[in-house]
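What follows is a group of structures, each given as structure tokens.
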Structure I
Amino acid sequence: MIVYVCNSCGKAYFEPRGICQCGSDSFREEERETTRIHCVKLMVPPAGFPDQVEFCLSQAKGTKVFEIVRSA
């Protein structure tokens, strides 16, 4: 999972940001391993999704992220 880390203060974000809470606009991408906290599997997903799809709230080194896990 890619997270965006502020080069000034080190705060990590799940999605790209224009400006960090510290005021910096300089970020780097970091690859982090995730640990799943909670998952929900949709057996009858909306149109445009595969037959089954799983949504997971995960954590990547303290940063909470949202993942879509596609099932076959």
Structure II
Amino acid sequence: MALGTPVPVLPVVALVGALLWEQAAPRGIIVCTATELVSTLRRLPAVWNRADVAAAFAVARRPATWTAVG
């Protein structure tokens, strides 16, 4: 937990160059085409405020965050 707090995650599968069948996606997963990706993400409610985003960005851009431990 490099950020010091849990990070909420929502799985998204964006299909590129494939047809999207009209079947229900598994519960808790968003499935869309690549062209629908931005509009799909914009419809989701905001989870973090600007300060949270800035803090996560600062941690994510540090190389040490991505170094394996142990």
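Compute FRET efficiency 1/(1 + (r/R0)^6) of positions 7 and 55 (r between Cβ atoms, R0 = 35 Å, to 0.05) for each of I, II and report the one that scores greatest.
Working: I: 0.70; II: 1.00.
Of structures I, II, the maximum of FRET efficiency 1/(1 + (r/R0)^6) of positions 7 and 55 (r between Cβ atoms, R0 = 35 Å, to 0.05) occurs in II.
Assuming -0.59 is log10 I(q)/I(0) by the Debye sum over Cα atoms at q = 0.15 Å⁻¹ as calculated from a single structure, say which of I, II it is.
Numbers: I: -0.59; II: -0.72.
Only structure I yields this read-out.
With FRET efficiency 1/(1 + (r/R0)^6) of positions 23 and 39 (r between Cβ atoms, R0 = 25 Å, to 0.05) derived from the coordinates and found to be 0.10, which of I, II does the value describe? Intermediate results must be reported in sequence, preceding the final value.
Working: I: 0.10; II: 0.75.
The read-out was computed on structure I.
When relative contact order in percent (Cα under 8 Å, 6 or more apart) is compared over structures I, II, which one is greatest?
Details: I: 25; II: 31.
Largest calculated value belongs to II.
So helix-only ellipticity at 222 nm (-39500 (n - 2.57) for each DSSP H run of 4 or more, over all residues; to 500), computed for just one structure, reads 0; which one of I, II is that?
Details: I: 0; II: -6500.
Comparing all candidates, it corresponds to I.
Coordinate-derived values only; no laboratory data. Bear in mind the structure is a predicted one, so any value in this text is a computation, not a measurement. Cβ atoms are built from the backbone, for glycine too; each structure is taken alone.
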